[in-house]
1. Suppose helix-only ellipticity at 222 nm (-39500 (n - 2.57) for each DSSP H run of 4 or more, over all residues; to 500) works out to -24000; of I, II, III, which structure was it derived from?
2. Tell me which structure, out of I, II, III, gives 3.3 once distance in nm of label points 7 Å out along Cα→Cβ at positions 54 and 86 is calculated.
3. Of the structures labelled I, II, III, which one yields -0.49, -1.41 when log10 I(q)/I(0) by the Debye sum over Cα atoms at q = 0.14, 0.24 Å⁻¹ is computed from its coordinates?
Structure I
């Protein structure tokens, strides 16, 4: 059985190409996030989570906003276990989301 896909509409006023590009950059950013997790770079993880929390919502990715907020909190608490859990959730979300009309 395949993974369920999440279909996101581009927010009004934002061209679909911009939303698709944003999603691609988020997916590519997981490499950097995973490296930061390996070296326990809580400052990077906090900033990354904060950025996902803010920009995710602006581009219509509510799931990214939720996970980003949890990542930011876990990084502030220096909770490596929670950070890894939330990074995995973000990776799963990014793998499952598609932009409508792409």
Structure II
């Protein structure tokens, strides 16, 4: 499977059509703004979600991984998800999104 090269000149939050890192992606997923979610195959982020739908990293490695919830939310809003090889998105905190708007 071929992977498109990642534009390393773009940093998280630098464009209104790009989000990088789970803390930028999580709220945009729930707003329905993500057209395509791209994350590394083995990237995991144990986190808990509070009553205000805010993420808090969990110190317990057995805590549920928030990436499954993020993918599911993107798909529910009509977006797509792509899994890429490990290390591909490291400069972008292992997870990026192309935004609709």
Structure III
């Protein structure tokens, strides 16, 4: 009889130990999944911001690169519309530069 009680007691302790280990494993798994989700969210946020920054940089560079071309195009269009105004301005600038160079 004592052996049965000892055996039952050992089995009970072993069962409780097994249950405790399973519970600890479940809690650890839940904690790891929670951390994983948080890290994944942070990585996604950084990736989104990086993508936005890269797009903004690309758009800005395209704008800067096309700026001189647009300026030259608008200047050429204005020259076609008012060639005499440009001629008078060029003569006036040349005259002023000549006067300043004599000093």
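No lab work stands behind these numbers, since they all come straight from the coordinates. In this text the structure is predicted, and so the values were computed from the model without any measurement. Cβ atoms are built from the backbone, for glycine too; each structure is taken alone.
1. Traced to structure I.
2. It must be structure II, since only it matches.
3. Values: I: -0.50, -1.23; II: -0.49, -1.41; III: -0.87, -1.15.
Working through the options, I get structure II.
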